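Engineer: Structures incoming, each one as structure tokens.
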Structure I
Amino acid sequence: MIPKFLLKESIIAPAGFNRWKIPPASILIHMCLGSVYAWSVFNPALIKELGVVGSAAGDWNLSEVFRTFSIAIVCLGLTAAFAGKWLEKVGPRCMSVFAAFFWCGGILLASHGIQTHQIWLIWIGYGVLGGAGLGLGYVSPVSTLIRWFPDRRGMAAGLAIMGFGGGAMIAAPMKRWLLETFASSPKSLGSVDALTLVTEGGKRFVDSAEVIISDGQAYVVGTGNTGAAATFLVLGILYFVIMIISAFQYRVPAEGWKPKGWEPDNTTKASKLITQNHVHIDQALKTPQFYLMWIVLCFNVTAGIGVIGVAKTMIKDIFGTSLTDIVTDSFTTTYVLMISVFNMIGRFLWASLSDKIGRKNTHHCFFVIGTLLYLSIPFTADQVSANPSSLWLVIFYAVTMIIFTMYGGGFATIPAYLADIFGSKFVGGIHGRLLTAWSTAGVLGYLVVTKLRESSVNNAIDNLLTLIDPITFKETFGSGVENIQELVEAKTVTVSKLMEIAPEGTTDPTSGLYNTTMYTMAALLIIAFFANMMIKPVDKKHHMKQE
């Protein structure tokens with residue numbers, strides 16, 4: 001039984017209520033949820049949770065760690081699909097309270113999973129429970145603000161979702177600081193030159209202790225701490241307090257309320273697709289417009305979400321070997337922070353622009369400009385490999401930041417786009433159903449990035465092995481080339497370690513690991529462009545009868 005003070009009928013705003021009191025609560029809740037976009041800050045720590053200074057054989061790989069982010073996004077969309085209709089019944093305060101329990105409880109469970117080194121607990125905690133909290137919390141501010149700002153739907157949606165895009169802006173440096181605060185170095189056995197190392201099953205041992213080699217030193221696996229478990233614990237408690245306080249600031253407008261002096265205007269260019277009728281949630285699923293918009297959202301999100309999930313790892317791969325003095329750990333964390341900044345800016349600016357040029361034209365901009373930008377990244381990666389100049393880093397930085405404004409803009413404009421096409425009465429429920437596209441994008445983005453990158457890594461290792469002397473290989477890794485598979489699986493052999501013994505003048509393939517990924521993303525945006533072109537007003541037969 002849900003307490004009455006949480007329900008919709010208990011939070012109807014009185015006459016004269018200042019609608020500008022609602023956006024701050026929405027933004028704060030979304031900033032807590034939007035910290036999921038800074039997930040890539042955790043990647044370097046989680047893939048070396050046991051080794052600390054490097055990845056040990058028992059450590060999780062990037063694919064396993066990134067899967068947590070993917071599961072969270074999938075559960076976000078699936079939960080939102082059901083929660084949207086429930087929101088119309090219980091209201092935004094109730095939804096946000098439930099969101100706080102699921103999201104923060106999931107983070108705390110994930111903390112236990114890290115502490116006990118059980119990846120399945122992280123998947124269930126942060127992924128399933130946390131993702132459900134994301135879905136519950138995501139939809140409630142959007143429909144609420146669109147109802148409070150019918151005169152500026154694009155801006156309202158931008159405000160509602162701006163916090164989600166900006167969550168990583170605060171979370172990225174905070175997570176990095178917490179990780180550094182709680183981290184401790186593993187036990188060092190000294191220089192490898194003074195030790196007798198044995199290779200068994202691809203792993204390196206000194207006596208009976210498993211070790212990893214970093215900068216010529218041998219470190220005992222399992223003796224240090226990355227600080228990840230404690231960081232999750234602190235964040236779970238902090239976000240819960242903020243979300244509960246914000247949830248109790250919510251109010252909903254009374255039936256029939258509209259801004260003073262405002263009347264709907266259907267005469268401007270931007271309002272050609274805007275209807276004054278309403279389409280029921282269930283009826284919307286029977287229209288081609290819903291599925292075209294589903295494709296538009298899914299492919300736009302897929303193109304961005306995969307890159308966001310591995311942002312810190314990606315920029316390190318592309319530039320970390322050629323511009324080591326610039327692309328430091330601090331630099332990559334700042335890069336994640338700037339993704340959040342431009343994601344947030346894009347959500348507000350593109351959504352506000354859509355009020356002027358129309359939602360359909362705005363999405364055309366996303367897909368045309370985005371396609372060209374994604375295609376430019378492989379060129380930039382190839383150039384920096386041949387000519388390690390900071391100019392290519394500046395170009396890459398600018399290109400990706402523009403991409404992320406459009407990624408955020410797509411999320412911010414889609415609720416207003418839905419309200420234009422289907423009316424505002426059931427936009428929360430319809431928006432929730434459409435967010436299954438986000439779930440699908442979470443899977444597609446994960447598969448595109450991890451599988452294509454894994455294929456590129458394997459090809460790079462195979463190519464480097466043809467250049468390296470087998471005797472040198474065996475002397476370095478304590479095992480022959482014939483055992484390459486188990487050496488790679490144990491993380492004893494990597495592209496970077498092979499480059500250390502590769503002949504002078506060998507081109508490092510690391511910067512090109514994401515080229516095929518970017519070509520794939522560009523192709524998805526082209527498909528989305530044509531889907532957007534086909535969107536037209538809903539047939540009158542789907543409209544609800546005016547009461």
Structure II
Amino acid sequence: MNRLAREKSPYLRLHKNDPVDWYPWGEEAFKKAKAENKPIFLSVGYSSCHWCHVMARESFQDPRVAELLNAHFVPVKVDREERPDIDAAYMQALLALTGQGGWPMSLFLTPEGKPFYGGTYFPKEDRLGLPGFKRVLLAVKEAWEKRRERVEEEAQKLAQALEKSVKKGAWSVPEAIHEEVLNRLEALFDPVYGGFGEGPKFPQGPLLLYLLARAATGEKRAEALLRPTLTRMALGGVYDQVEGGFHRYAVDRAWRLPHFEKMLYDNALLARVYLGAWLLFHDPLYLRVARETLDFLLSLRLPEGGFAASLDAESEGEEGAYYALEEGELAGLSELERAYLSPFPFEGRYALSALGEEAVKSRLGEGFPSFLSELKAKLRRIRQAKPKPLRDYKLLVDWNGLALEALAEAGRFLGEPYLQEAKALARRLLALRQGGLLPHAHRLGESTVGLLLDQARVGLGLVALYEATGEWAWLMAAREVLEASRAFKADGWRETLEDLPLPPWTEEGALPSAPSSLALLFFHLGRIFEEEGYLKEAEGLLEEEGGASAPLP
């Protein structure tokens with residue numbers, strides 16, 4: 001058993017019995033690397049990551065690989081969800097080194113923490129055009145021992161380039177910004193299956209919320225991008241047709257075959273998208289998906305309050321085994337049920353969708369609701385006999401802030417039980433504050449230091465709860481959270497209170513960024529309290545951070 005046995009992160013604890021002499025991120029690992037003149041091997045992953053588990057089984061649990069790692073490197077393991085600041089900074093380095101990112105992130109660093117070589121998943125032996133991890137370790141060892149000066153010089157150049165890339169200049173919102181964004185999105189739009197690009201396709205919550213907001217102003221171009229995407233996602237395999245909630249992404253253009261992990265943040269954002277789409281377009285499919293996604297969120301409830309981070313893609317070491325049907329299970333369905341589910345074969349199993357919904361609905365007429373209810377009950381009984389995927393039980397405050405906003409909006413428009421759930425979640429999150437600041441991750445009674453995004457997202461959730469209830473206490477709590485977040489302001493707004501070897505990186509991606517979230521919180525409270533200073537803070541954030549936003553997909 002190694003040092004990770006003392007960690008609270010479920011992901012890190014998965015590696016406590018590895019023969020690798022893992023260190024958690026921290027001063028102890030860097031001191032050892034400097035004292036022994038060894039490079040650091042940094043492995044970043046998360047508990048619902050399929051390829052993280054594959055690399056662990058193949059390499060990190062292999063005594064011969066562990067012997068190489070332990071003898072010539074200082075191995076450091078990071079949970080990307082527990083430390084998104086570290087993950088974001090080093091992901092930019094990996095992209096600069098290789099042009100590709102992903103998890104597991106596998107980087108080799110100088111003892112000072114500057115990266116010089118890396119990749120994502122490495123098989124243990126050479127396979128499918130990928131170098132084997134053992135060969136990589138030996139090559140990096142040789143480079144460090146024989147060409148160390150050159151290695152350190154290249155690492156320093158990369159660190160300087162990354163530092164330069166995050167420097168921000170003055171920026172103002174162009175007058176035609178929405179037209180420009182829609183032009184770019186239309187160029188990427190898939191007119192056959194919805195979404196953007198050819199695949200894999202991600203349910204991009206922040207982007208869909210933007211399109212929803214534009215459609216609500218009467219912008220027909222935004223509606224033409226949004227509605228086909230929402231409908232195809234709702235009927236595709238990327239949506240769990242049995243228990244509700246969205247998987248992380250689809251590996252194909254048609255949204256049929258998902259990568260099966262399910263994340264709290266995706267589902268919190270998408271619950272808001274579908275609820276808003278129902279309010280705007282009155283499509284009963286959107287309401288059904290909104291309710292089922294919200295109910296999936298509630299299934300992640302932790303015993304002590306708040307919501308768990310994710311569900312794994314795997315069960316018993318096989319991706320999708322819980323969610324997909326085996327041949328014999330599929331044979332037990334009627335012809336009409338199979339037509340509704342349009343089973344998609346993969347690796348001896350079948351992913352389920354609802355692509356046959358319109359045809360079956362037309363055939364059954366008023367009998368469709370009872371058909372659907374009985375089919376879902378049958379499929380749930382099949383699942384109950386299977387081992388469940390691993391649940392990551394840590395509470396992530398920023399993701400829970402997104403869930404708070406979703407539940408508050410659902411409570412406002414749909415009523416109970418969502419409103420009471422939102423209030424209970426708000427009380428739980430506020431109780432975690434230490435010195436006025438919210439933490440980032442909480443598990444087994446201990447918390448990690450908070451990030452700027454934690455403060456901003458919970459603040460926005462509290463504003464939404466005030467709007468749903470009219471109760472002044474939630475608004476005052478939002479203001480307290482906002483004022484406490486000034487601890488992150490120095491020469492500009494910082495993402496984290498910790499100094500990292502690489503500069504922090506801000507982007508709009510699967511999650512809204514901290515600066516945009518904070519700007520929105522300043523705008524909301526500035527309007528409500530008629531605080532001119534808050535409105536100027538919001539404008540300043542947009543001017544400072546807007547030019548550094550990541551490009552559109």
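Engineer: For which of I, II does helix-only ellipticity at 222 nm (-39500 (n - 2.57) for each DSSP H run of 4 or more, over all residues; to 500), calculated from the coordinates, equal -16000?
Structural biologist: Label of the source structure: II.
Engineer: 0.05 is what came out when FRET efficiency 1/(1 + (r/R0)^6) of positions 221 and 261 (r between Cβ atoms, R0 = 41 Å, to 0.05) was calculated for one structure; which of I, II is it?
Structural biologist: Going through each structure in turn, the value belongs to I.
Engineer: Thinking only about distance in nm of label points 7 Å out along Cα→Cβ at positions 149 and 253, which of I, II has the largest value?
Structural biologist: Looking at the calculated values, the largest one is II.
Engineer: If you rank structures I, II by FRET efficiency 1/(1 + (r/R0)^6) of positions 317 and 349 (r between Cβ atoms, R0 = 30 Å, to 0.05), which sits at the top with the largest value?
Structural biologist: II
Engineer: Compute distance in nm of label points 7 Å out along Cα→Cβ at positions 21 and 285 for each of I, II and report the one that scores greatest.
Structural biologist: Top value of distance in nm of label points 7 Å out along Cα→Cβ at positions 21 and 285 goes to structure II.
Engineer: Which structure, out of I, II, was Cα extents along the principal axes in Å, for residues 5-332 alone calculated from, if the result is 65, 58, 43?
Structural biologist: On the way: I: 82, 41, 36; II: 65, 58, 43.
Traced to structure II.
Engineer: Here distance in nm of label points 7 Å out along Cα→Cβ at positions 293 and 501 has been calculated and equals 5.8, so which of I, II was it run on?
Structural biologist: Of the options listed, only I reproduces it.
Engineer: Name the one structure among I, II that FRET efficiency 1/(1 + (r/R0)^6) of positions 301 and 325 (r between Cβ atoms, R0 = 25 Å, to 0.05) of 0.10 was derived from.
Structural biologist: Considering all the candidates, the number was obtained from I.
Engineer: Starting from the value 25.1, 87: which structure in I, II was Rg and Dmax of the Cα atoms in Å calculated from?
Structural biologist: Details: I: 25.1, 87; II: 23.9, 76.
So the calculation was done on I.
Engineer: Also: Relative contact order in percent (Cα under 8 Å, 6 or more apart) computed as 24: which structure among I, II?
Structural biologist: Label of the originating structure: I.
FYI, it's all coordinate maths here, none of it is from the lab. Worth saying up front: this structure is predicted, and the values here are computed from it rather than measured. Cβ atoms are built from the backbone, for glycine too; each structure is taken alone.
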